[in-house]
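Scrolling down, you'll hit the structures one after another.
Every number in this text was worked out from the coordinates using simple rules, so none of it is lab data. Just so it is clear, the model here is predicted, and its values are computed rather than measured. Cβ atoms are built from the backbone, for glycine too; each structure is taken alone.
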Structure I
Amino acid sequence: MAMSEALSTPKAPARWQDIVQLLKPRVMSLVVFTALTGMVCAPAHIHPVLGAIAILCVAVGAGASAALNMWYDADIDARMRRTRGRPVPSGKVAGADALTLGVILSMFSVMLMGMTANWFAAGLLAFTILFYAVVYTMWLKRSTAQNIVIGGLAGALPPVIGWAAVTGTAPANAWLLCAIIFMWTPPHFWALSLYTSEDYAKAGVPMMPVVKGAASTRRQILVYSLLLIPVCLAPAFTGLGGPVYLAVAGFGGAVFLLLAWRLFRSHAGEAADPRNDDGLYDVRAGARDARNLFAFSILYLALLFATLLGEHLAGLNPLELLQ
């Protein structure tokens, strides 16, 4: 990392909007949502105030991870169209400030989780922050094309943390929620990387299309998609989800596989940067199959967790519904 660039002094004091952007609020919202689902699906109850504090800890921990990521990746972010406007590479927030904020928020979130929920959940939260900030950001992202596959564990752990905050344990169903996100991550991010691979190549990040080529990436997306759908269906047969969940997972999975097949048969990723602007969704015809899978993958994951959340909040017993 170019430390002088990452620790550059901004021309003006950071605005509160820049600090919020440093915490990656859109990613934080997904983390909070999946952690809340894990908490609600746990077969126990937690006091609403303690539950709210636990969710706050997960949110703060996610923001801390993001700040540490932006501090360390400032040199990479500055070279990529998608990330060059982030607070640190754009000079809105000093790298040292991002590092300090990330460390302080990390310690605060872990300690508060331990004191208000339990230390097992706090340990999982600490592991998640360290895994994302150190293992993924500082090592995997710059060293292997499997960065997203292995690093995806950090984004998959929040529902386990939410479950553990309630029960102090992490049973098989909690890890099944983790497995869904873990298996979802490669096709989701590789679809994105197919039409942003030029950015990754310029930044020296060994994403799959850069290292193995577009055709190999499309083939691996299809393979992971085929592996993902059975994992998404599994909660309906483990007592975690009911028939509504089964219908959503089945129908959505069929659409997911159709989009993955179309992407596999396409030539996405083989042309120069196909974006019409700096956005993620305004792409030329050659990248639309990759864009479509990327966009639908977000919807599919959200629907899966929203259905589980809705079933459990409604007090429906999945085991009885399936009898």
Structure II
Amino acid sequence: MSALTEDRIAGYIATRLPDATAVSVTGLARISGGASRETYRLRLAYRDAAGASVERPLILRRDPPASLIDTERRIEFYAYKAFHGSAVPVPEMLWLEEDSDALDYPFFIAEELTGFESGPTALLAEPYASQRQKLGLRKWTILGEISRADPEALGLTGVMEPVAPDACWRRELDYWEGVLDADAVEPEPIIRAAIRWLRANPPPPAQTISLVHGDYRTGNFLYDAAGEIHGVLDWEMAHLGDPLEDLGWGLNRIWCWGQNDLRGALLPHDEAIAIWERASGLTADPAALHWWELFNCVKGQGIWVSSAKAWMDGAARDPILVFSAWRMRNSQDRAALELMGRL
């Protein structure tokens, strides 16, 4: 395997821009974080067919040797493409490469949206703290737009695995219980109790089959000091399913970031739900949503134990793996206990 270099990336892009000349890449830098892709920032420059100079900041997302979660890059790429230019703000996708020859692992390249904040801790101070209400309104309104969108009209039913309304819960719970079975390095008594309750008390069938982002939380969108959201990121866990899954994930106690009951460090629990209901035209039945909120504690713990195992096995040495496991596992247990009325 060769090192990832600016020249290699420029050589690949030149094949995708046959009318361009003087194609060059500069400023290649790895961006820390990310659960399932290596993410790099770069700057592309070239001359187009008319001889005009073009420069674009880009993002390259490449499969790593090991990751916190296993995902399919094609699904992520087409989820982005489906919403580009819509009420759901996303960066433009440029090229998907599923072969490993060009850059050693499959990857895709997209535009970079620059000049915005993404980290949840920035919300704790000005100029962002005073915009929490507006950001919360935008956050759950955008999720409502995702939930109400027709996957078939978006062209995603041929890309993602279909699921029946009464099968969404079982498919997701089976998958994440399987992750825990495979990757847990010590007993998980709280989450195992949650799984038993979830299986004994299944939710009603999904009121509709939606595109589920899979990781819709504060920290996965770009925002500014005026309270506007400019890009929803990290669609690597996107799938078809019950829209309450996305709503429940964003409401998870672990995303309060120390802000008492402000979900996503933005709005109270019930206010966020009301915004989503207005935007989506759907109903968040309390019992069904409770099921999905508790399920998301199982899902979260599956992610954190997988990161721990990857680190302990030496499969990867990205600090985010061990940091996620260390920071989040106890918080995820506490969130589950709260939902089960045991905290």
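Computed over structures I, II, FRET efficiency 1/(1 + (r/R0)^6) of positions 62 and 182 (r between Cβ atoms, R0 = 25 Å, to 0.05) reaches its largest value in I.
Comparing I, II, where is volume of the Cα convex hull per residue in Å³ highest? Before the final figure, lay out each step's value.
Values: I: 120; II: 140.
Once volume of the Cα convex hull per residue in Å³ is worked out for each structure, II has the highest.
Out of I, II, which one gives -13000 for helix-only ellipticity at 222 nm (-39500 (n - 2.57) for each DSSP H run of 4 or more, over all residues; to 500) as computed from the coordinates? The value was obtained from structure II.
When distance in nm of label points 7 Å out along Cα→Cβ at positions 126 and 222 is computed across structures I, II, the figure 4.6 traces back to I. Matching task: 3.1 is the computed value of distance in nm of label points 7 Å out along Cα→Cβ at positions 142 and 294. Pick the structure from I, II. Traced to structure II.
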